[in-house]
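Please treat every number below as a calculation from the coordinates, not as lab data. Treat the numbers as computed from the prediction; the structure is a model and nothing was measured. Cβ atoms are built from the backbone, for glycine too; each structure is taken alone.
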Structure I
Amino acid sequence: MESPELSKLRKICGYGHIFLILVTIFCTLLLALSIVAFCIFLVIDDPTIMDQDRHTMIITMGTAVIDFAAFTTISYLLDRMIKTMKNGESPFTNDNAHILVHMATISVVSAVASIVGQVVGIMVLNPENYPGSIPFVQIGGAIVLYSLALIFGYGAQLQKESDETL
């Protein structure tokens, strides 16, 4: 018979799994829509749209495609972690630590793509009208995820040592 705490954790992980499936589906739909919009802006030849505005929109949509691909992948990886806990396994495994490292890497790639897109948009194409910002959320998220990966890796090491002593 399992403890009430484990039962609650499994139940919460079950709800989290369903929620992350919905988030992954939603992000996939947004990714598909952003790819379609990106392709439309690539082929559109409207004389009322100035070339600078068209290029700015292409960069913005390209960055959105990368962001939605990152969010979709991160939600999928997070769901993989939740499923292991839902099945009653310890969350402190090397696999979960590697998943967190992958999530941090994806967040950094998304931040770099955003910065590159902004640099091209600001410095090259449209310096007057292109809003620039630093992607603090992705950078901060990557730092937190990498820190969690180190904690999970250490937890996996402690779990292994504990299992070996028994």
Structure II
Amino acid sequence: MYLLINDSARKRAIIGGLASGLSFKEACARAEVKELTALVCRHKDQEFDRAVVEAASRHGKVLRSLHVGMPPYKDRELQARILQDIATTGARADALAKVAQRYGFRVRHFWIWGRMDDLWRGRINRLLMSVRDPNLPHGTSPAYRKHKCRCPPCRSLTLTKEKRRQVLAEYQA
């Protein structure tokens, strides 16, 4: 369990260090606070997080706020827009990359979200199966490497043999 920074003087010291041009790590060291403890505190305390981001920006340093709203993998409206774009572009790697970039993500985020959200994983996999090129030999190296297909059977090439058999059995049934 991480201890939070209960001492407002230490919080002010971190903010002051950032305002004077120090990096977040240096500001934490000067305030005698572990960087991880300060990150946890930023996550728990939205006001402290906002003050840290503002202080860093005064010297051109970019720190992302840890309070940007709902995580993307839980935002069903965002998911629907992403899936709609994928439906129009197809299952190729370059098309997925363009869709991901349009929303400020990388393609790997789609797969990471799938590990955290079964509904998202099912929706994106069904969509990719429906928009894939029917003329390709799916689940083979040429389909994945040369034609850049990212449907579940083609993506399964990157898995272990046993996992690959499970995925292929699921989509061939």
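Upon calculation of distance in nm of label points 7 Å out along Cα→Cβ at positions 25 and 137 from the atomic coordinates, which of the structures I, II produces 5.0?
The read-out comes from structure II.
Given a value of 3.4 for distance in nm of label points 7 Å out along Cα→Cβ at positions 17 and 105, calculated from one of I, II, which structure does it belong to?
Corresponding structure: II.
Identify the structure, out of I, II, from whose coordinates helix-only ellipticity at 222 nm (-39500 (n - 2.57) for each DSSP H run of 4 or more, over all residues; to 500) was calculated to give -29000.
Label of the originating structure: I.
For relative contact order in percent (Cα under 8 Å, 6 or more apart), find whichever of I, II sits highest and give me its label.
The structure with the largest value is I.
Any idea which of I, II comes out highest on Cα Rg over 2.2 N^0.38 Å, for residues 9-88 alone?
Between I, II, the highest calculated value is found for I.
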